[in-house]
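Next up: the structures, one after another.
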Structure 1
Amino acid sequence: MRKASDLFVAALEDGGVEYVFAVPGEENLDLIESIRTSRIRLVLTRHEQAAGFMAATVGRLTGGAGACLATLGPGATNLVTAAAYAQLGAMPMLMITGQKPIRTRRQGHFQILDVVAMMAPLTKFTRQIVSADIIPARVREALRSAEEERPGATHLELPQDIASDETDAMLIPASRSRRPVAEEKAIRRAAEAIRSAQRPLLMLGAGANRKTTARMLEAFVEKLGIPFFSTQMGKGVIDEANPLWLGTAALSDGDFVHRAIDAADCIINIGHDVVEKPPFFMREGKRTVIHVHYSGAVVDPVYFPQLEVVGDIANSVWRLGEALDPQAHWDFGCFDRARAALREHLEDRAGDDRFPMVSQRVVADMQRVLAPDDITCLDNGLYKLWFARNFRCRRPNTLLLDNALATMGAGLPSAMAARLVHPDRRVVAVCGDGGFMMNSQELETAVRLGLDLTVLVLRDDAYGMIKWKQSHEGYPEFGMDYGNPDFVKYAQSHGARGHRIASAHEFAPLLREVLDRPGVDLVEVAIDYSDDDRILNEDIPRLSAAIN
């Protein structure tokens, strides 16, 4: 016999959980004691939302479910945004929440919410554990569901009286399985469509961002020479220094990459997830779209592929590559022109000396300073478009951005989790001042954990992207400006080092300096988005239109 909470933690260990990110409550005390004597590392955060973001990022980087813990009531409700973040972003995560005793209650309905019902639309699996004996099955299913394609969020509620029960239940080991592969007829039809096309084009979406898939796609591109582009969450699947890279679909329409898409007569869509903004708008009869994914296409008004190859993506890509050879009639001239125009345009403003800095200079300087394996974690703001569009990823999962829920406040926690998972890599969090302040209290957590971490705070004293949209839509400026603390002193008050640059020339040297020393460094960078409207809505569409 052993205590139920001990069994619960043993099941987590058996499932590969290494960290539990937590803001505990009294209902979690048995579980906390069980974690104390386990191999799992308990990481206290200052807000449940940050704990969830960190757990989701562990899942994103490892493929195994990250775990977070909160109490009932307000602790559980504070996990809602993180649940949506993991669910939309396909990041495997297990949320564990406490609950008052369910057999006897002495406090009425104090703090009582139906958390299982609340989590139902935000998760793949959610259950209250009503018996200690069922813990092995519930934990195994929660982890399996979180990790299988399509990954996402799961939730278990462990009531206080169940956690303290005794049980002789045994662990349920994970079953061995392999994902189904696509039907041979589907492979043949897709190969024939690619073979007969004049201008085939490869698109890499979020679902392609898996280790085995990346290897197969590299071999596919190397053999066939088909140009490729990516969605924002597909960045880095293939090295973007590859001469066949056409760019990232960071804008809704009108960029250089969209001119290439418009010219394609066959798009091989690897791992497209409709949670991302559509990388192109389908026009019936203009081109053939081949959907290659673990599951069938989710059809909506802008995505209705003509062919589907459903099964393990890596296997499908390998079999398509085996079935194809380069074709003499393939014509990539329009793609070559789009690529050349884009690369020339990416240098525009990369050396701009203005201060406050422009986003393009920030991105270019970071590209020069960071090594291919270093990790950049973005919060959400207008700067994200420029990183997605201008930053060339050399490796998978080295630019972590959220183009699914697109929530603010995740940049710093996700960078902290990335550093825990990859202690051998340098990690930078890039946050706007608005997003940073939503979870800035986690600076203390980073310092306490002894992380080596660089945090860039892009300061414009406003909700910059909404202010930009407000102006773009013709509204007068109103209601978007706010004040900020002295970020240098703010960082110092948390035990970190704070820095503020006074010119664009200071940025790259300071970034090199802070990246190469231990500890947490915050760098405040004044940013100017005022020119972005003209660049995004006038310059880029005008120049890209000229390539045809």
Structure 2
Amino acid sequence: MGSRRAAGGRRKKASAAVVGTVAAVVVAGAGFGAWALYDGGGDDGTGRGGSAAPEKRAKTGPVTAAEVTATAQRFLTAWQRGDVPAAAAATDDPEAATALLTGYAKDARVKAPVLTPGAPVGAKVPFAVKATVTWKDTAKPLAYDSALTVVRRAGDGEPRVDWHAAVVHPALRDGDKLVTGESGTPPVKALDRSGGEITAAKYPSLGTVLDGLRAKYGKKAGGAAGIELRVVRHEEGGDDDGKGAKGGEAGEAADKTLLELRPGTPGTVKTTLDPALQAAAEEQVEGKADASVVLLRASTGEILAIANGGHGFNTAFQGSLAPGSTMKVVTSSLLIEKKLASIDKPHPCPKYVSYGGWKFQNDDKFEIKDGTFLASFARSCNTAFISQAGKLKDDDLTRQAQQVFGLGRDDWAIGVPSFDGAVPVQSAAQKAASLIGQGGVRMNPLNMASVAATVKTGTFHQPYLVSPKVDGRALATASRAMSPATLSQLRRLMAYTAASGTAAEAMAGVGGDVGAKTGSAEVDGQDKPNGWFTAYRDDLASAGVVQRGGHGGDTAGPIVAALLKRG
């Protein structure tokens, strides 16, 4: 019943970008001793030189420590001395490696890199890079850390560097390029709603958000471009208008500046972020690498805070994860409208229920005898929802999510790249799993905070980070609202869950008009599920996820509740 976050296939791309002329020096590193440079003669791609060896049986099993050391040495030594063919031959994708390593000097203008390896950890070898980036009469030092992994090459089992663009620089994704020159877009000075400047140093979670603001508004905000070393992202569809990419994928990441050689003149962009709440959000995810949270003003959709632990991928806006039982908010609205459930009427919650060839169960195999739908929702009974699958059309949940909650239509324009959820039409067992936020359903904290906001206000308000008045863009709207009777029951369900259900412990002490829903989403290969929590308090709505965290009430719940209290 578990479902996994969609992941891209293994690449082998022919992308341009990164690495060139180098000084021939001896490299030393912890765990390696001193490395002597090869003489460059007749490498046959095996690192032995000379004629091809006689045909032999392919090597199998994990790479050995000696193979890791020798392969890393061969690759890093060749890269450092500017021998691109030899460095590429030490990888499992020479064509892609050649393009990247050639572009490092030509396009990125990175000169004389010095590569210092660290001690291997299994098959992984960290290394430090120090180099100089030049542009006409300007030069600046460049320093960063990267890593490579040694694997067995398909076919003969020879050890090779597992080639990804991130080997060259950790900010690169496969297909990206490194370029030094006049920046494509001027820098921006981002402001919070009070007029204070937003920086990544002040708010570490906002690095990707600032990149997105620059990509969207750099040319519109009146700034002038500077000279930079930057990552130019590979385009895989979608655009830079802040909408999620087509086909149910997360929105494209923006280009990223790595080094500024000559500063540009920034334009100014004002956001909806609240400085105190943003600081609180950063505090809540600090030290929690897999935690993400979003806080909205329910009545307008203004995003007041967004934070991601680990400060890498923007899961809060662009994540594509099964939302687990928080999706039962949407499903409940559907069942109530279809008169398949009513808050105070009896509703089945057995230990097990089968549908479409799958056997579903509740957490710890509990059951509620002679219970109501209110009891099933508050305790998050899976079988209470699965039992109704046969009475629903395959597209009912999709239509409900799109028409009432504004989800899964690829039309949100929040001001930076985002993903507005996916609720695909499914049948049989997958349809049943979708009712409890598994199957093909995909969401992120921004989406689920919006769901809570829609329940609180009765109407979908598309979230946004930059006011549409800045650039005249249109915000997404819902095609219909829930009936007053459905909305009333849905609010009672969430209020009771916050007071006496699975969300009660986290929501203790959160006063005002409140409602909440917990969730745990199983993921194949994970020991613990992803923990979800969505809630509202008066005019605030929030949602969070802690990946591999376990029960949402114990993990994401305290994060969300803390922000609602601060608001």
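Quick one: FRET efficiency 1/(1 + (r/R0)^6) of positions 119 and 463 (r between Cβ atoms, R0 = 41 Å, to 0.05) came out at 0.35 when computed from one of 1, 2, so which one is it? For FRET efficiency 1/(1 + (r/R0)^6) of positions 119 and 463 (r between Cβ atoms, R0 = 41 Å, to 0.05), the value 0.35 is produced by structure 2. Source structure of the calculated read-out (mean count of other Cβ atoms within 10 Å over residues 71-78, 19.8) within 1, 2: 1. As an exercise: Kirkwood radius over Cα pairs in Å, calculated from one structure in 1, 2, equals 24.6. Which structure is it? Among 1, 2, the structure yielding 24.6 for Kirkwood radius over Cα pairs in Å is 1. Identify the structure, out of 1, 2, from whose coordinates helix-only ellipticity at 222 nm (-39500 (n - 2.57) for each DSSP H run of 4 or more, over all residues; to 500) was calculated to give -7500. Of the options listed, only 2 reproduces it.
Each value in this text was obtained by applying a stated rule to the coordinates, not by laboratory testing. Not measured: the values here are computed from a predicted model. Cβ atoms are built from the backbone, for glycine too; each structure is taken alone.
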